[in-house]
Structure P
């Protein structure tokens, strides 16, 4: 799976999880809750990945941490790195180092015209340390 597809899958998994947890799994949730889940659904459905996409992703992930802390464990650490910006505050220094190495590996693979599998690369890094 390619880099973008991998992260899209993680976003969809987050949306699926959100829809099973309070307050989103009940018929009566607030307008703010409804707006949040609608924005997350829209982000997952977007096909264009531009600056606005990343900005919206950062905003939504930070909103989870601030407004729905019980959902924070459902966010893959990979998404915090992927959306970067303010999301970086939620990563440890060790995680930032790991993701920096993964980015270097991805850029090297892309420059060689090779495919890059994030899951395999993460596993390779874990065996090296």
Structure Q
């Protein structure tokens, strides 16, 4: 699957988002090492601190299904505007790296290693 196709899958995943407060539909598709694709959509709560981003929704679903190794994740806004993972998502993803992140930047579709998005990331144990 190409990066463009993975991004299109993330764009389709925006349909499962639940953003009753912001109206911002975000979708993500996490590609597992075995090729399985796991979708996630952002989930908003009245207390914004409890909100779950699409990337972490996909990651939690994948982990719940027994996946631990990932190759790429794509993230998209329903309106096609630029978006990249927030800091909390970057930290969550780097714990399972290395993996590439596919997203739309102001200059177009890009694929970036998670370590480039979060240089000098905080890591526990042997990976630190």
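Structure summary
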| read-out | value |
| --- | --- |
| Of the structures P, Q, the one that 1.13 was derived from, the read-out being Cα Rg over 2.2 N^0.38 Å, for residues 45-100 alone | P |
| When relative contact order in percent (Cα under 8 Å, 6 or more apart) is computed for each of P, Q, the largest belongs to | P |
| Rg and Dmax of the Cα atoms in Å from the coordinates reads 13.7, 41; which among P, Q | Q |
| At a computed 17.2 (mean count of other Cβ atoms within 10 Å over residues 29-36), which of P, Q | Q |
| Given 3.2 for distance in nm of label points 7 Å out along Cα→Cβ at positions 85 and 117, calculated: source structure among P, Q | P |
| Comparison of P, Q by distance in nm of label points 7 Å out along Cα→Cβ at positions 21 and 53 - largest value held by | P |
| Structure (P, Q) behind the derived value -7500 of helix-only ellipticity at 222 nm (-39500 (n - 2.57) for each DSSP H run of 4 or more, over all residues; to 500) | Q |
| Mean count of other Cβ atoms within 10 Å over residues 5-12 - highest-scoring structure of P, Q | Q |
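Read-outs throughout are calculated quantities, based only on the coordinates presented, and are distinct from any laboratory measurement. These numbers come from a predicted model, not from an experiment. Cβ atoms are built from the backbone, for glycine too; each structure is taken alone.
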